[in-house]
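Next come the structures, one after another.
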Structure 1
């Protein structure tokens with residue numbers, strides 16, 4: 001079963017569980033003549049909304065690429081997660097307002113054996129459902145499922161607080177309903193903000209994980225005769241669509257046919273292993289003991305040891321202009337790229353007076 005089908009199946013289970021719980025509460029409430037339990041049943045129907053949103057978002061994200069959206073519609077999944085996170089945030093804020101009011105204007109809750117049974121059943125169902133949905137979301141890397149599962153767990157937490165408050169009220173006749181509610185509401189709001197951050201960061205273009213970068217570089221370097229991997233850029237167009245580029249350094253003795261075969265092979269292997277649609281660029285490294293090779297080694301050694309340099313690569317020498325160009329990735333403490341490039345070019349010219357230097361400042365997108 002593919003990822004989207006698993007997400008939809010899990011969400012359908014969420015809808016069914018909430019509907020069955022709502023039906024149970026409604027029947028019990030009607031038989032007992034309890035409006036409160038009946039209204040809680042209606043609330044459970046609204047809880048199914050997050051699962052419905054996940055299903056709709058997943059279905060829409062499956063739409064193939066078209067002329068207006070050439071990279072597909074996978075990012076719709078992130079919008080689904082954002083909507084669910086906003087629902088959780090709204091519930092947390094609403095609960096906070098109500099709980100604070102209860103602190104200043106406490107009400108005496110009325111509990112019966114029947115209501116306590118309903119509360120216990122609701123807690124158990126929500127905990128099992130929430131853990132299942134959240135764990136599945138983590139396995140499938142679905143922000144929408146994770147948010148939906150967290151929503152169910154917070155429902156269980158709120159209901160559990162109600163149960164604990166009821167026990168304290170029955171045993172010691174102390175009303176802590178408002179205080180418990182306030183504390184839990186703050187937890188829900190904090191979690192809602194964190195839920196919102198993940199899909200928003202994906203839409204804005206978050207940095208890929210160091211583990212992914214390390215695994216990607218290891219894979220690319222395993223292809224002979226790759227000597228180095230640079231300029232890794234990854235754009236996430238949805239959980240199943242990552243489009244990126246990188247450069248590899250190779251000996252300048254390779255022919256165009258050799259380069260064609262190498263880059264095609266790297267792209268195919270990266271797609272098979274990571275699902276990344278990759279464009280591979282080439283930097284040539286001068287080999288042997290020629291004048292250019294000696295110059296390259298000396299310049300690159302000096303450049304990589306220069307203050308403020310994280311990485312230097314892409315050496316190229318224009319013989320007709322006596323011009324050397326280098327790409328440099330500065331450290332984070334370098335704030336003015338133009339000033340840094342000018343300073344470094346001046347230092348290199350002083351070190352190698354027979355040559356002119358042009359420094360191209362790269363940005364660190366992945367490391």
Structure 2
């Protein structure tokens with residue numbers, strides 16, 4: 001199947017990508033830009049200037065009604081119902097075994113209105129899940145994925161650029177959002193992202209996406225903006241130690257093992273039970289068989305998902321993501337490793353099938369913006 005076939009969804013910016021020379025690929029049923037020129041150069045531009053990403057393939061659900069907060073709180077590892085209006089929270093939607101159905105970002109728009117952003121590959125699954133759990137709730141759930149677009153501006157100069165047309169956006173704190181007028185339409189802009197850099201993500205009507213991209217390309221300072229594709233998005237998030245569903249998160253992997261305690265609200269006496277609550281409490285109290293760690297790998301060969309991590313010939317873990325880091329100029333990886341062996345400095349081997357790579361355990365992230 002090729003990406004030119006009509007079976008693939010197209011984002012509102014699809015023709016813009018093609019005109020810009022993007023290499024389009026099938027990603028979770030969407031025709032998406034993998035790169036425009038060079039993954040490495042796009043990656044480095046995000047670390048030094050501003051990268052523009054089309055992330056319209058991500059699922060977007062609107063929850064409205066008296067029980068909207070309660071429903072989301074029942075489905076999410078992070079407490080949702082006490083989120084302040086104008087704030088966003090990251091959390092994980094778990095099954096009863098405390099494993100991830102997906103990770104999500106939830107925005108509180110008003111007392112009885114929320115927006116949830118989910119991964120493209122899990123959009124249909126999560127829409128069904130939310131509707132099943134909320135079947136008796138006083139809440140309507142609308143899938144707005146195809147009515148809207150989502151664009152991210154990421155990089156150390158993103159706020160400088162945005163200040164050319166907005167004073168309110170640069171003043172936002174992290175994980176806060178505001179509404180701005182663009183071409184007469186209301187656009188949600190949040191200080192969030194998936195690259196390890198500062199920046200924003202904007203959700204806007206689908207009809208405005210291409211015009212907004214062209215406006216950004218024509219404004220003062222636009223020479224610092226370059227489009228970036230899925231390839232750079234993946235290497236950026238890996239350097240920042242950010243998990244990806246299907247790699248670090250999955251329906252058979254204990255969610256607490258990902259090592260992000262901020263994503264879980266456990267032991268809150270004011271919070272009711274939620275799906276996966278008991279299992280997550282057990283994972284926190286008693287540990288998990290394996291934990292997610294970083295690996296510094298000798299040489300320039302990249303470790304790939306599924307490669308075995310060994311110690312003295314015995315398998316003790318598995319690589320979940322790996323790359324030759326464009327920022328650090330060395331091979332890095334994330335891996336689940338037996339919990340007793342997760343201390344920084346522990347030595348391992350990564351078996352590629354053709355060669356054995358020497359690796360050393362380290363904490364995450366590999367890169368943190370200054």
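Any read-out appearing in this document is the output of simple, stated calculations on the displayed coordinates, not a laboratory observation. Quantities reported herein were computed from a predicted structural model and do not represent experimental measurements. Cβ atoms are built from the backbone, for glycine too; each structure is taken alone.
Of the structures labelled 1, 2, which one yields 17 when relative contact order in percent (Cα under 8 Å, 6 or more apart) is computed from its coordinates? Mind dumping the intermediate values first?
On the way: 1: 12; 2: 17.
For relative contact order in percent (Cα under 8 Å, 6 or more apart), the value 17 is produced by structure 2.
Compute mean count of other Cβ atoms within 10 Å over residues 257-264 for each of 1, 2 and report the one that scores greatest.
Working: 1: 13.4; 2: 18.2.
The structure with the largest value is 2.
Where does the value -5500 come from, among 1, 2, when helix-only ellipticity at 222 nm (-39500 (n - 2.57) for each DSSP H run of 4 or more, over all residues; to 500) is the thing being computed?
Values: 1: -22000; 2: -5500.
Derived from the structure labelled 2.
Taking distance in nm of label points 7 Å out along Cα→Cβ at positions 89 and 329 for each of 1, 2, which is largest? Let's see the in-between values first.
On the way: 1: 3.3; 2: 4.4.
If we compare distance in nm of label points 7 Å out along Cα→Cβ at positions 89 and 329 over 1, 2, the biggest value is for 2.
Quick one: mean count of other Cβ atoms within 10 Å over residues 41-48 came out at 20.8 when computed from one of 1, 2, so which one is it?
Details: 1: 17.2; 2: 20.8.
Label of the originating structure: 2.
Just checking, which of 1, 2 has the largest value of distance in nm of label points 7 Å out along Cα→Cβ at positions 153 and 345?
Max of distance in nm of label points 7 Å out along Cα→Cβ at positions 153 and 345: 1.
For Kirkwood radius over Cα pairs in Å, for residues 193-240 alone, which structure out of 1, 2 has the highest calculated value? Could you put the intermediate results ahead of the total?
Values: 1: 12.7; 2: 12.5.
The maximum falls on structure 1.
A value of 25.0 was computed for Kirkwood radius over Cα pairs in Å; which of 1, 2 is the source structure? Can you show the working numbers first?
On the way: 1: 25.0; 2: 21.5.
The read-out comes from structure 1.
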